[in-house]
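Enquirer: See the structures that follow.
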Structure 1
C-alpha cells in the first residue's frame with residue numbers, strides 16, 4: 001500500500017460488513033479486474049493523515065464511505081454525489097476516483113472493490129471518505145452505517161419520502177431490507193409488510209418494525225388483505241423481485257429499486273401499468289443523499305433509540321477467514337456477517 005497523499009488518510013480497519021456488492025463480484029455477476037480486494041462497508045480508526053487533511057485527526061473513529069465525489073460532474077452539481085459519473089466509472093475499473101488503486105503485489109496492480117477494498121488491516125482513502133463517528137457507537141455496529149443503513153433508511157426517507165400512515169411493502173429482508181423496514185417505521189408507515197424466504201429474517205423484520213412478514217408463497221394472501229401499498233421497495237435487486245414489488249404498488253404509488261442487480265439483468269415492464277394506473281418506478285443509490293450529510297442524521301436516530309444496530313450483527317470472522325465469512329454471507333445469514341481485520 002502506498003503512503004497517503006496530501007488529501008488522504010490511512011485507516012486501521014476494525015470491522016467490515018459483507019455487502020451484496022461484494023457478493024456480486026464473488027458470484028461473477030459484476031465483471032471486475034483481478035486480483036481485487038473486496039469489502040467496502042467498514043469502520044476503523046485513523047492512523048495517518050496527509051498534510052492537507054482537516055476533517056479528521058489521528059485517533060479519530062471513522063466510518064468509510066465508498067462515494068467520494070468529484071464535485072464537478074452534472075450529477076454532483078445536482079447534489080447527487082453518490083451518482084457521481086467519474087466515481088461510477090472508477091467503480092467499474094476497480095480503482096479509486098483518480099484512476100489509481102494505490103495497491104500492488106510484486107509490482108502488479110491490485111484492484112479495489114467499490115473504491116475501498118476494506119478486507120485489509122489498513123486502507124488508504126480520500127479524506128472525504130473517512131466520516132467522523134464519535135464515541136457512542138461500537139465500531140462493529142458502525143460498520144453497518146457505512147453502506148446498509150445509509151442505503152436502506154435513505155431509500156425510505158430520501159428517495160421515496162414515505163408519509164406517516166401509508167402502507168409499505170419490502171421485498172427482501174437482508175441487511176438493506178431490514179434497514180428499509182426501520183426507515184419505514186421511523187417514517188410512521190403502516191402497515192409494513194416484508195417478504196423473504198428466510199424464517200429467521202422474517203422474524204427479525206417483525207422485531208424491527210414490520211407488522212406483517214410473509215414467505216414468498218404467502219405474500220399474495222397478505223397483500224390482498226392489505227389491499228396493496230403506496231410504497232414498495234425491492235431490496236433484492238433481481239428482475240423477478242422488482243416485478244413483484246411493482247405488482248403490489250397501488251395506482252398512484254411508488255416502487256423503489258434498492259437492491260443492486262447483476263450486470264446482465266434486464267427488467268421487462270408493462271407500460272399499461274404506468275399509463276393507466278399512474279405508478280412511479282424509481283431507483284436509489286446509497287440512500288439518495290450525500291453520506292457526509294446522512295451519517296450524522298443516522299447517528300442522531302441511534303442516540304434517540306429509533307435506529308437499531310446491535311441486533312442486526314451476525315457472526316464475525318478474522319481477516320484470514322474471509323473466505324469462510326463470504327460463504328456464510330452467501331448462505332443467507334439473518335445478521336450482517338463481519339470480517340474483523
Structure 2
C-alpha cells in the first residue's frame with residue numbers, strides 16, 4: 001500500500017517539477033566537448049549494437065575514444081550488418097566473458113583507459129571486475145550506482161541513488177552514497193547540491209526505520225559530518241521535487257522545498273522502480289554510472305538505448321575530470 005502511494009506521488013508530481021539548477025543534458029554534452037580532452041573508454045563486451053552506436057557518437061563529437069574488448073569477428077560483423085564504421089576503434093580479442101571484463105578493468109587500472117563500460121556482458125562479470133581489489137577497480141569499500149535523469153517538463157537534472165548496486169544500504173553506505181553523488185553533482189556544475197532522503201512520510205516514525213535514518217543524515221549534515229551539500233530527511237517525493245507542495249505543507253524547518261538535486265532512496269527496489277517510471281513512463285533522458293571506484297564506470301543495461309549509453313559516457317567523462325582534480329588537490 002505504502003509503495004503504491006509513493007508511485008502515485010511520483011507520477012502525479014514529476015511533470016510539474018521545477019528547480020534552480022535548471023541544467024539539461026545538452027548543456028552537459030557541451031561541457032564535455034569544451035574540456036578539449038578525448039577520454040578513453042574500455043568497453044567490456046563490444047558486441048552490443050547500442051553501445052557501439054554510443055561509442056561512435058562520442059568519438060565523432062571528440063568526447064571519448066573507445067577500446068572494444070570481446071570477440072573481434074562478432075563485433076565487426078555486428079557493426080557491418082548495421083552500417084556502422086568502427087574501423088578506427090581498437091579491438092582486443094577476449095573470447096571468455098569473465099576475462100573480457102577483467103581485461104577491460106585492468107586497462108583502466110593501469111591507466112591505459114580512463115573509463116570502464118559494461119557492454120554485452122552479463123552484469124555479474126562486470127561487478128566482479130569492478131569489485132576486485134587486485135586486478136579490478138575497487139578503491140574504497142563502498143561503491144554505489146547513480147542514475148541521472150532529465151524529463152521534458154522537469155526543467156532540471158535529478159540524480160537517483162542507489163538504483164542498481166546496494167540492495168538495502170546501511171546508514172554508513174547511505175553516507176557514502178551521498179558523498180559519491182555529491183562528487184558527480186559537482187562535476188556537472190552543481191556546487192552545493194541538495195540531497196533529499198526520500199521516505200513515504202516527512203516525520204520520524206519509530207515503525208519506519210528509514211525515517212529515523214533520514215533524520216540522522218540531516219543532523220550529520222547540520223553538524224558538519226556530511227559536507228559539501230544540503231541534506232534533508234525524511235522527506236516525501238513531492239516535497240523533494242514539486243515547488244508547489246510547500247504551499248500546502250508545513251515547511252518552515254525544511255532545508256529542501258521542492259528543489260532537490262539528489263534523491264537518496266531507502267532501498268534498491270524503490271530506487272529502481274522510481275528510475276524505471278521516469279525512463280519508461282515519463283520518457284526521461286537517462287545516464288547510469290557507478291562511482292566510488294578507481295575510475296568512472298558506465299553501467300547501463302544491455303537493453304538501454306544508444307542515447308542513454310552515450311549520456312553515460314558523457315557524464316563519466318566529466319566525473320573522470322573531477323577525480324583528476326581531487327588527485328591534484
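Quick note: the coordinates plus some simple rules give every number you see, no bench work behind them. Fair warning: this is a prediction, and the values are worked out from it, not measured in the lab. Cβ atoms are built from the backbone, for glycine too; each structure is taken alone.
Enquirer: Suppose relative contact order in percent (Cα under 8 Å, 6 or more apart) works out to 24; of 1, 2, which structure was it derived from?
Expert: Attributed to the structure labelled 2.
Enquirer: Let me ask something additional. For mean count of other Cβ atoms within 10 Å over residues 43-50, which structure out of 1, 2 has the highest calculated value?
Expert: 2
Enquirer: Given a computed value of -8000 for helix-only ellipticity at 222 nm (-39500 (n - 2.57) for each DSSP H run of 4 or more, over all residues; to 500), which structure among 1, 2 does it belong to?
Expert: It must be structure 1, since only it matches.
Enquirer: If you rank structures 1, 2 by mean projected area of the Cα convex hull in nm², for residues 259-314 alone, which sits at the top with the largest value?
Expert: Checked 1, 2; max of mean projected area of the Cα convex hull in nm², for residues 259-314 alone sits with 1.
Enquirer: Given a value of 16.5 for mean count of other Cβ atoms within 10 Å over residues 27-34, calculated from one of 1, 2, which structure does it belong to?
Expert: Derived from the structure labelled 2.
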